Structure P
Amino acid sequence: MKLLQNMTVMGHERVAFHQDPESGLRAVIAIHDTTLGNALGGTRRWCYGSEADAIMDVLRLSEGMTYKAAAADLAMGGAKSVILLDTPGQEGTEAQARAMGRFVDTMEGAYIAAEDVGVSPQFCAWMHDETAHVMGDEGHGGDPSPFTSLGCFNAMKACLAFAGRPIDFHGITVGIQGLGATGFKLARFVREAGGEVVATDVNPHAIRQAQDELGVRVLGDDEDLFTLPEIDILAPCALGAVLDAKNIATLSAPIVCGTANNILAEPEADGQLLKDRGIVYAPDFVANAGGVIRLAGLYLGLTEAQVDEKVDRIEETTLEVLRRTASHASAYDAAVAYARERIDAGRSTATA
């Protein structure tokens with residue numbers, strides 16, 4: 001893998017690697033852009049197929065964080081970190097969390113870590129014992145997933161409006177892939193608004209909880225969430241790269257809007273395929289920005305009311321991006337252009 005070439009093409013400022021023999025920690029931090037401010041981004045713990053997969057994941061995720069913060073009008077840059085696990089589901093230890101905290105501290109505030117897949121508020125708290133540059137533990141923002149889910153629900157409203165449909169979830173069926181922290185809460189918002197939910201998850205406990213508490217219909221063994229004809233909105237809420245040229249061609253849902261990062265396997269090409277098929281796509285870094293707004297807002301000193309206002313504004317931002325899609329190759333391209341306008345404006349102000 002040509003790391004420096006990828007960094008140059010994608011515009012990354014810094015990528016750092018760290019291994020701690022005592023705890024077994026192996027980790028990477030990628031800082032994409034700090035034009036608008038210090039870079040905030042979650043720490044993901046995952047078992048990757050290869051080191052190259054981990055590096056590409058952290059590069060893509062950190063780039064998305066830059067656009068996410070900019071599109072949400074936050075005075076922050078974008079970064080991400082990943083912890084490479086030896087086996088899937090490997091338990092996070094205090095020693096590894098503290099080692100990760102020390103690694104984060106070497107960035108001297110240019111990178112602010114936060115919760116992500118595989119990282120709990122307790123893990124963040126252990127990290128915080130070693131560095132002040134972390135959000136997501138109980139004393140510093142807590143679990144941001146309710147805000148991520150609410151922001152995505154607001155983005156769904158914008159998608160309905162753009163599609164010329166009433167902003168009313170009665171009679172709407174949402175297909176949710178992944179009933180984890182954000183997917184479950186998104187299902188709750190949809191159900192409370194009168195909508196139906198069909199869902200799938202690899203975790204049997206999550207499935208049972210969604211059935212018992214929310215009345216969610218679980219996908220049958222012979223059903224495919226992406227081709228189910230009754231679904232009005234497809235909501236990928238697990239890992240990324242779930243939509244590609246092959247399944248976009250047979251996708252039945254007229255709207256795609258989820259909490260997952262990097263939903264499109266090839267954003268430029270796949271975004272254009274969605275547009276060509278007339279499928280309304282809420283770019284993920286716009287739709288799922290609620291959690292970042294929560295943590296960044298508290299880090300920047302915003303009040304709870306100001307944070308809530310920014311999460312509410314995701315609906316307006318999503319609709320603005322969708323309207324701009326007509327003059328761009330795709331909704332993804334329109335969203336990137338929207339974010340870059342803010343980054344360029346920040347760069348101009350800094351050099352004036």
Structure Q
Amino acid sequence: MPSRKQNGPSAYGSGLIALDVVLDQENDIETRFAGGTCGNVMAILAFLGWHSVPVSRLADDFGGTLIREDLGRWGVELDYVGLQPQTATPVIIQQIYRNKAGLPRHRFVWTCPHCGAYLPQYRPVPAKQLEVVKADNVQVFFFDRVSRGNIELARKFADKGAVVVFEPSASSDPRLFREAIRICHILKYASQRVRPFTELLEASKAWLEIETLGDEGLRYRMAPPLCGDRSWKYSPAFEVKNVKDTAGCGDWCTAGLLAKIAQNGQESMAGTTTDSLESILQYAQALAAWNCGFPAARGGMYLASRSSMINTVEEILSGANRFRRIRPKKHKNQAAAFCPRCAEPNQNQHALDWKRPA
């Protein structure tokens with residue numbers, strides 16, 4: 001795995017970076033990772049060879065320490081992870097279970113399972129604090145939460161030639177939301193989350209708009225300077241056997257798309273043809289299909305090598321869709337360690353127990 005900063009294209013990201021506490025209820029396993037949409041995309045891009053730079057205001061608390069350890073092991077740059085004023089690290093508890101049909105499902109829990117208190121949530125970096133973030137030689141800026149600071153940062157990166165990617169999960173402030181979709185070059189959202197901001201999408205000036213449809217695939221449309229007539233096109237999902245978990249598939253799809261379409265920022269994206277975009281989206285969807293073979297949003301990064309991922313993705317693209325059965329080791333459930341109300345002091349157990357094979 002990477003142990004230093006990457007030398008490839010650069011991607012900056014600002015938005016939800018959280019500690020994912022993943023509870024596999026079927027196997028009574030708990031694992032912990034840097035997560036959140038922005039955190040996952042930044043980590044995956046680093047895994048794919050990019051220079052990845054997240055921007056946040058995480059505190060130096062227990063959760064923040066684990067996030068820094070996890071991102072650091074993949075070569076993610078941490079210079080802007082703890083901008084002032086720092087705030088408690090967001091925590092998301094995720095339960096993997098099987099429904100009555102025996103299919104794997106994912107449930108998100110926002111409260112401590114022990115005391116019932118709400119766990120820390122995302123808080124944006126104030127715009128003034130973002131003035132320290134450098135904007136030179138950056139190919140991608142990703143954000144998934146609207147705030148004045150994120151919009152100003154997106155505008156700064158866009159003016160420098162970076163591809164701006166906005167992946168909303170809610171409408172939040174409608175005025176800021178409209179600004180965000182006017183700035184971005186790529187607008188991507190999930191069908192199950194689009195209803196609250198459907199009308200706001202009319203203001204979009206994105207070169208590429210993508211709506212993911214879960215296991216049905218995705219649809220997309222293009223606008224100048226890309227080729228296309230703004231009509232929706234459909235790209236079906238790959239068939240996946242032995243699904244372990246579907247969490248994080250959208251993040252893998254996003255990272256795969258960016259890795260192929262934005263290596264030279266807006267310049268390379270503007271040269272994308274209809275045929276090349278179709279191939280790029282298939283690659284992004286193949287990454288998402290590969291991810292389904294592992295528990296948690298980025299489990300494959302710990303349980304498989306990068307070379308095996310590349311080989312499996314090639315098999316998926318060629319129609320040979322196979323996954324290796326892997327079971328992570330068990331350890332004691334300690335979800336309460338991340339709740340500020342009931343966590344005990346002096347927590348020092350190393351939590352990242354999944355080891356990648358050499």
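If helix-only ellipticity at 222 nm (-39500 (n - 2.57) for each DSSP H run of 4 or more, over all residues; to 500) is computed to be -8500, which of P, Q is the source?
Working: P: -14000; Q: -8500.
It traces back to Q.
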### Summary
Output 3.6 (distance in nm of label points 7 Å out along Cα→Cβ at positions 160 and 232, calculated) maps, among P, Q, to structure Q
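From P, Q, which structure was percent of Cα pairs over 15 Å apart, for residues 112-207 alone = 66 calculated on?
On the way: P: 66; Q: 62.
Computing percent of Cα pairs over 15 Å apart, for residues 112-207 alone on every structure in P, Q gives 66 only for P.
Using FRET efficiency 1/(1 + (r/R0)^6) of positions 128 and 224 (r between Cβ atoms, R0 = 35 Å, to 0.05) as the calculated read-out, with 0.50 as its value, let me know the right label among P, Q. Display every interim value, and only then the final one.
Details: P: 0.25; Q: 0.50.
Considering all the candidates, the number was obtained from Q.
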### Comparison of P, Q by mean count of other Cβ atoms within 10 Å over residues 16-23 - largest value held by
Q
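Rule-based calculations on the coordinates, nothing more; no lab input. Being a predicted model, the structure only gives us computed values, none of them experimental. Cβ atoms are built from the backbone, for glycine too; each structure is taken alone.
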